[in-house]
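Next up, some structures in structure tokens.
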Structure I
């Protein structure tokens, strides 16, 4: 019989112990981020990747399943330093602990810059950065959607700047802007805003975060984020990092702001400046309307019926010209006859013959000229009579003959309404055949003296009667 102490603890099988260790490790190390150098990289025919993460003191077996391998943004190679994210587990078949990697990315700025340049060339070749895909930003959005961290200085700066410039509605989609889950949350924010309908749908989006290292800003270089920004139907402004930082989302966004505050300035104008511009535009419009109204008034004035006197001016000038021309024409004929007469040889016979010829020519001219002169004078008289009738038609005397009258007050001014007529002391009413003086009813003025009878004109050459 053995002398060893007897224990009441139940004995565990090897598999039970391995399972217990597996549960303990997976529970306590369900999310780890490990940095190391890749070694022994093997991709099986199934698509799963088996590799080692190592440093100068330890080695960690690592497994990545096919679905995650297909989404890797780079080609895993031995000797490349990477940062892997995943959980620890135990492979019970060999009692080895290992890491189940969910994601992996190159570590160090140099490796990330090389990966960034490679991805940039790929997306540019697909046309994602082409200028024809850029959308016009709305001039005055009613709602602005912001994808960023709900805490921190970035969202405060954006809200403060929008409130100072032109207060509008702002909807914040909370998202991580750093870390392994950031890219998925940023993508969800962009797609979520685009899926909205009605009044909640933003007119413009802002994707923003503060400055940081290339590792900190890497989620905005992820392909899923870049493609979501490219496919956004809502115009998008990127404001990632500082002015010197550039990420791939900046190339596909419709506008890039150097800072989150700059994104707010791009999104909305300054309200006071708009009010000033509107006021200045209104003044310019008033001046333009006044100028056009004045031009139209001038055209209307020029197109109206001219004064009656101007209708006769041209006819009178033509008549005066004809009256002045006829004597000169007759004088010219006489002068020509005198010249011809002076050239003749002074002999009685020839002189008498020339006189007879000239007399006959003169009689012929007189015979021809008199009817023409008579017709011309008749035409001028007819034209003058026509213009006289037109002048008489347009004069106010013809209006009086149709039953109208002119009313003047005691000062001789025209009275155009009943008010001034009632307050006048006396009124003078002009008819077509004479004037009549009247006193308005209720007027305090005394009736005017009767108008004196016109004195009959005495015939010329006769002496007036003494009685």
Structure II
């Protein structure tokens, strides 16, 4: 917590000393998500994204325990497909040892979460909960039962999460994009690596039993088929499990990119003022025109120079709508035969800038003069600080959760024209940064930021369209 909110005074001798907790998650029991599925089904990607979603939007302490990493430490990075043969007892014992090491670390981490939070904040009490993700194949009924026995002393709720893929094209793409060049095949040619990994999958298929193929209805589980085309849920109840399910229904592993840009310089930017709903300056209008030309070349056409479906979202504020107004829109027939209106703008109030409340339209010097205590609080904890009758970055994160769901489900290139605070939050989420660090992300004017989520992480490119324009130092 950020510190005392108010000092006592005659009209309020007993003020509330501490702000509400900045971690909005319910103090639920500890939870363990156990991944299930054959290799190249996106389990590690799902684990990583789910961990980021719950920690970023709900403040849940999350950690992924990838058994493959433990196996590489104990048995070496490169192992041929024979190592994964279930009849290879020596290798099987090595893999069990790796799983035991991962579960041991998982148990130790879960037991450490509450003491760490209590040390951080003496005003808290109760079980804060923690969520661990056990990332491995766990393809047999026996292995799943063994895991339940191993974690039973923790008293944690266990949810199995299975990823099934019947789309051979998607499987092949996952093998090529996520396995070639990784530690397991660092010194192996691409073709040999792909073939060996196919053989590894066949070894796992020998013992693979999908959830519910036998009587496992007593378990809590979610089954995802073909990257989210079909879902099966069993015994899924409670706040966080239901939020997990909704998130998983929107996420997918197909390649796509997001393009972030702030509005062009506004009249208030040029005067050093915070917030407001002013229009663009002359410099801002120049950027709007330059952005439209850049978008036509880099977003709206594919590698063959043909139109491709592309989306455009903006905030409802004047400076964003004006920035997007020169981007051309046109109809064409997409590859699946449907009529598509390219770059038809979709306006979201959720994308409006962080509201500065009583400080709206003021410069930072004016804020420091009129609200000196607030300026001091903001300096100490920019993430949790809330403007008088306005918003904080923590509020902004809650406001942007529905936008994150919408973004997760998109499959076409998406351009978002929004504001510094908004794009800081979205950037930090997709780049898998801690939520508190979002306040420090540089999002300059006159720049397009391209983010491409992949199985190995989210990759960033920045394009300076015009020279950066003047603006307030921060928000």
Structure III
């Protein structure tokens, strides 16, 4: 059993950082009441974490290659724990948002190194078992976050969704220091211009979307923010094309199977997970459910996703990505549209069909994304390929929360957590947007996967992040 201790150390860290993407959802009404936050501040509590994680995960992988994966993993876990403590102690929304951003820095360092550590620790069949276990834990984490968030918020209070990370971090640090070895492989490379331009562009775009929904889509601040986003993202493309060691080698995206996987990852997070904060606000603010009841009501999605990913993985392993990723995204889109069953007189059961369908789609898509991306590139580029997919996941979540929240706020004109005359109309329009994104995204990736390409065969999984 001792040989699996490194797997436990890696899975603990991964589960903790991924569950923090969604664990806050259920606690949003309590955070709003306790700290007096606005709806846009609630959006930033979610997006600060996802944006920083998306912006830094690739760069953290390159940094770890130079100074050692174990060292970066330990530093990231320590920073994540300290930031979690700061989140739990936050006395206002600004401090909480800042601490969430710091959590994202630590999470990026952890996420960028876990699979590389497992790759260096295990060989042969054991490596395959380790990667499969890590994948199952990763897939379950996002859905489990809403349930665990409900339990902790209801039985204790919202601050414990962050305090719970402290003992888990301590165990992770202790195990990791004991079982992992450092394995720096090459000269330190860190694409500072790429990180800065990508982070600034993504943040400006998210700010523009949130500000537009809260205020006006035509006011000066919204317009300037969109302008800054365009300039910085264009600068990112120019920088990456000229960099000798870019954070994201854009040339890889000409491979249809890789670009399809990246788009699929972004669309999956947008269509499947971005509506969860709105569902939580409706269930607790309008229906009067407790956080625990809300968490239990959300169980259909993670349970179905876990069952489909586990049982279906044996049957879908060799199925074309047009079916697994394209078909799965279409199912997610259909599930989001099914959430439009929510009406003024609905109770929580109206969400069950939609959540179950979303779970089916997530279970189909998630296991296939990295496998398809890895098959599209040579083994030496597997880290950046799968890292790009994981970056797209977090970016899709951040943009989805911003877009759906702004659509909801534009329709309702009401503060979140309070039932207004147009409240469920705002929810339904947001669900419709998520559903359309899922279905259109499915059509796009099916088109990409149907193009002629030459995937690179790999005999066993390579690390998702280097």
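All of the numbers you see were taken from the coordinates with simple rules; none came from a lab. Small disclaimer: the values here were computed from a predicted structure and weren't measured. Cβ atoms are built from the backbone, for glycine too; each structure is taken alone.
With mean count of other Cβ atoms within 10 Å over residues 45-52 computed over the structures I, II, III, the top value is the one for III, the highest of the group.
A value of -15500 for helix-only ellipticity at 222 nm (-39500 (n - 2.57) for each DSSP H run of 4 or more, over all residues; to 500), calculated from one of I, II, III, originates in structure I.
Please state which of the structures I, II, III yields -0.42, -0.53, -0.83, -1.00 when log10 I(q)/I(0) by the Debye sum over Cα atoms at q = 0.08, 0.09, 0.11, 0.12 Å⁻¹ is computed from it. Source structure for this number: III. Computed over structures I, II, III, relative contact order in percent (Cα under 8 Å, 6 or more apart) reaches its largest value in III.
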